[in-house]
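Peer 1: Take a look at the structures below.
Rule-based calculations on the coordinates, nothing more; no lab input. If you're wondering where the values come from, they're calculated on a predicted model, not measured in any experiment. Cβ atoms are built from the backbone, for glycine too; each structure is taken alone.
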Structure 1
Amino acid sequence: MFVSTLIVAISTVKMATTMASGEERAASEVLRALARHLNGLNEDSKTTRKRSLEAIKRETIDKGLSSGVLQKVFTCLLNSLLKCLSDPMERCRETAIHMLGDFIRCVPQPEDSLPYLMPALTQRLGGKEIVEPAEELRLSMVEVVTLTVEVCGRHLAPYLDDMMKILQRTIVDPFPDVKRESCKCTVHFAKSVPEHFHMQAESLVKPLMQTVSHQHSRVRVSTIEATGAVIQYGTGKNVDDVLSHLAQRLFDDSPQVRKAVTVVVGDWLLHLRDRYSYFHKLIPLLLSSLSDDIPEISQRAADLWRQTGALWEQENEDDLKDKMDFLLTPPDLYPAGGE
């Protein structure tokens, strides 16, 4: 039995070694074929640089290479692609951004690129002034940041400062789609590194509150959802800084905005670390949604109200036991249908 297991183990190691050496050879062949195109990225001619990038894409991303080969090729191409993010020609920058996203999506160890990728993205997105003039390219870069968070997860913890610099700036970007994508990225990042996110979560409150009344309802919804995550995964000390803004959104013309506030407040009542301290401020907001004109919103509020009550009852079972035995009728003005 032991001998059989040992033989299998040895065979597995040999197979892995053979595959690795095969990938090394394949990657070397690809890079040799790309040498001329890589040199073309340094040419003065915009057309030459554009054609070189397109050729590199054809020989890598578009060629259906294995993930292992792509990983090795990406490692060698990364700095050249990052340099192209500041190319004077918009088409070159666009191609480079999309290639970075494709590689990050396809390689098995995207986290290996972080020491080079994150400083470059921070330089393009996290400064006080807008460096990238094309709003669609800023959107593409923020989408790459979101993708990086999704595939790298906890590996981004050492880059907390960079992420916060990017999000503080992009949440207030003039382009509405960049704002929305930044809010989406904020939610993903908060959930990916909760043990680190709380240390700087407060820095996102101000830009979010500057955006929560944006003229586009979809931006307002995204901002409210991001605010929910920032408070949920933050220190909990900024609830008072956002409550008045959320209360105003309960009177929003958009049902989706009012629904977003209802869901966020309900989630806080259920999951916020120090939620009991804020019950007297959060409960009135949830109760306001019980009378919303849209049945979907009022029903959602009722469901969250029941869940909040059930959880509170469960957590305070001993203190409530005697009171519950003698409470025969609900208090005056208790919401209809409540338990």
Structure 2
Amino acid sequence: MIKLTSLSHGAGCGCKLPAAEVHRIAAALPVPADPNLLVGAGTADDAGVYRLTDELALVQTVDFFTPIVDDPFDFGRIAAANALSDVYAMGGRPVTALNLVAFPLERLGREVLAEILGGGAAVAAEAGVAIVGGHSIDDPEPKYGMAVTGVVHPDRLLRNSSARPGDAIQLTKPIGGGMVSTAAKRGLASPALLELTVEVMTTLNAEASAQAVAAGASAMTDVTGYGLLGHLLEMARASGVDIEVSAAAVPVIDGVAELLEGEEPPVAGGTRRNREWVEPHVDWTNDVTEPSRWLLCDAMTSGGLLVSAASGGGAPGIPIGRVRAAAEDPKVFVSA
């Protein structure tokens, strides 16, 4: 049987275009002059939000990528959980989804595609989301994901642009999934480590999102292809603040540290692009190790939520840092 990852030039959210290029292109696009557009492309947020009434807004997002694992069912589950996460990151509730499929049907056969779609359907059912259709094209490189529509009360919407000085920064899932998927593609990850990573990536952010909303969080985003530091930098810029992070406090998938100590650390191209992008905007203390620096830039797929909230207020996740007023251009400060 053909390994799905052998047909992919990258893996999962690590296939994203470089953040700096995406931001440059998006900045050149016209901004809709519509007072009901609550969140557009201007702040690099997780989803667009459009107000329908004073009590109801639509949350819209789309996400798809190349195989991150070889098992078709797990690939479908991961892709679906990742797509739904953008709605949860806005404090919303996903309602419907459309499948997005690019697939070499003649080479892989309908059974493999059925398994991928079955994995997506299983996660959608768990989330209470109705898959209402989709679109497919022939493509030698498999890709799968979803366009998701959700709802949120306009007054309870959580953006990445509203972090407040004094807030704690909390993370709801461990990082390192990109390292594991890269190691697995090279035959360097144990079955147990891969299984644990799949469990992390297929865990929905629904409960954590609801807890953040209930706790009165100030801001929220999720950790995906631009890595922990990339998404923290986007939050800092959008909010006009600095963010401090303790590398030692960041939860990491068990077993990833050992991978980084090997002769060939599994650092993917997406992770290298992330570090190149964030480096001018990150202030490292000298004792932050090189493996830690790579890990904090890891191109994650279906990661956890980054929650900015008052300390001790019941927000979900592990505290990893804090927000402070920006002295000049917003930056991220990383200590060991």
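Peer 1: State the single structure among 1, 2 that was used to calculate helix-only ellipticity at 222 nm (-39500 (n - 2.57) for each DSSP H run of 4 or more, over all residues; to 500), giving -10000. Before the final figure, lay out each step's value.
Peer 2: Details: 1: -23500; 2: -10000.
So the calculation was done on 2.
Peer 1: Kindly point out which one of 1, 2 the value 20.4 was derived from, the read-out being mean count of other Cβ atoms within 10 Å over residues 164-171.
Peer 2: Matching structure: 2.
Peer 1: Comparing relative contact order in percent (Cα under 8 Å, 6 or more apart) across structures 1, 2, which is largest?
Peer 2: Numbers: 1: 9; 2: 24.
Going through 1, 2 one by one, relative contact order in percent (Cα under 8 Å, 6 or more apart) peaks for structure 2.
Peer 1: Another question about this same structure. Here distance in nm of label points 7 Å out along Cα→Cβ at positions 92 and 300 has been calculated and equals 2.2, so which of 1, 2 was it run on? Don't jump to the answer; show the numbers that get you there.
Peer 2: Values: 1: 4.7; 2: 2.2.
Among 1, 2, the structure yielding 2.2 for distance in nm of label points 7 Å out along Cα→Cβ at positions 92 and 300 is 2.
Peer 1: On to the next question. Can you say which of 1, 2 returns 4.2 when distance in nm of label points 7 Å out along Cα→Cβ at positions 76 and 292 is computed? Walk me through the numbers before you get to the answer.
Peer 2: Working: 1: 5.5; 2: 4.2.
Computed on structure 2.
Peer 1: Among 1, 2, considering only mean count of other Cβ atoms within 10 Å over residues 44-51, which has the greatest calculated value? Intermediate values should be presented prior to the final figure.
Peer 2: Details: 1: 14.2; 2: 21.9.
Top value of mean count of other Cβ atoms within 10 Å over residues 44-51, among 1, 2, belongs to structure 2.
Peer 1: For distance in nm of label points 7 Å out along Cα→Cβ at positions 132 and 244, which of 1, 2 scores largest? Walk me through the intermediate numbers first.
Peer 2: Values: 1: 3.5; 2: 4.7.
Top value of distance in nm of label points 7 Å out along Cα→Cβ at positions 132 and 244, among 1, 2, belongs to structure 2.
Peer 1: FRET efficiency 1/(1 + (r/R0)^6) of positions 68 and 308 (r between Cβ atoms, R0 = 41 Å, to 0.05) was computed and gave 0.90; which structure, 1, 2, did it come from? Don't jump to the answer; show the numbers that get you there.
Peer 2: Working: 1: 0.25; 2: 0.90.
Source structure for this number: 2.
Peer 1: Now for a separate question. Out of 1, 2, which has the highest value for volume of the Cα convex hull per residue in Å³? Please list the in-between numbers first.
Peer 2: Values: 1: 195; 2: 131.
When volume of the Cα convex hull per residue in Å³ is computed for each of 1, 2, structure 1 gives the biggest number.
Peer 1: Looking at structures 1, 2, which one was distance in nm of label points 7 Å out along Cα→Cβ at positions 124 and 204 calculated from, given that it came out as 1.3? Kindly include the intermediate steps, with their values, before the conclusion.
Peer 2: On the way: 1: 2.1; 2: 1.3.
Corresponding structure: 2.
Peer 1: Additional query: Kindly point out which one of 1, 2 the value 0.40 was derived from, the read-out being FRET efficiency 1/(1 + (r/R0)^6) of positions 108 and 268 (r between Cβ atoms, R0 = 35 Å, to 0.05). Can you show the working numbers first?
Peer 2: On the way: 1: 0.40; 2: 0.90.
Label of the originating structure: 1.
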